[in-house]
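So, here come the structures, one by one.
No lab work stands behind these numbers, since they all come straight from the coordinates. All figures in this text were calculated on a predicted structure; none of them were measured in a lab. Cβ atoms are built from the backbone, for glycine too; each structure is taken alone.
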Structure I
Amino acid sequence: MRKYCIGAFLLDHDDPTKVIGRLPEPLIKPNAAERDGYVPNVVYSCGSLVHNGQLVIPYGISDYATTFATLPLDQILGAME
């Protein structure tokens, strides 16, 4: 079965065609509680924001609910390759 996840990458400010870093694994994957719904096994986001050093990501779950995740931005940037 397909699985849609949320990843992250960082682009160069002056030349956004250059990828500076990316996470080797998805940032958010559907967990067991997020696998059932109209479109199963899917998480998706339409954006994010940074607040007090935290990356805040609102996301949809299997086309039936929404929630959000917060992650320390410095940890995300440190994990990028």
Structure II
Amino acid sequence: MQVDISPETAERLRRLVERGDFADAREAIDAAVQQLSESSTDHETELAAMLAEGREDIRAGRYQVLTPDLIDSLVTRERSPRR
């Protein structure tokens, strides 16, 4: 696979290799893709946990129905000065 990169990205890669962070551009790109992949997995795991917690809250009755009055109340509370 070939990928076109911007001149700015090419310059960043060159600097990373030049200062010794990576042996070559391929190594730097491999590391970046690995980090993105791990980060994505971490976010998916965190989101799944949050969804499970939300479902449990609903089952336990810990929720409020979002009504126009509740929205107004939340907006008013957010705009009021905090102490």
Inset, instruction - Identify which of structures I, II gives the largest calculated value of distance in nm of label points 7 Å out along Cα→Cβ at positions 11 and 67. - result: II
Inset, instruction - Assign the value 0.95, calculated as FRET efficiency 1/(1 + (r/R0)^6) of positions 3 and 59 (r between Cβ atoms, R0 = 25 Å, to 0.05), to the correct structure from I, II. - result: I
Inset, instruction - Match the computed value -24500 of helix-only ellipticity at 222 nm (-39500 (n - 2.57) for each DSSP H run of 4 or more, over all residues; to 500) to one of the structures I, II, and report its label. - result: II
Inset, instruction - Consider the structures I, II: one of them gives 58, 34, 27 for Cα extents along the principal axes in Å as calculated from the coordinates. Say which. - result: II
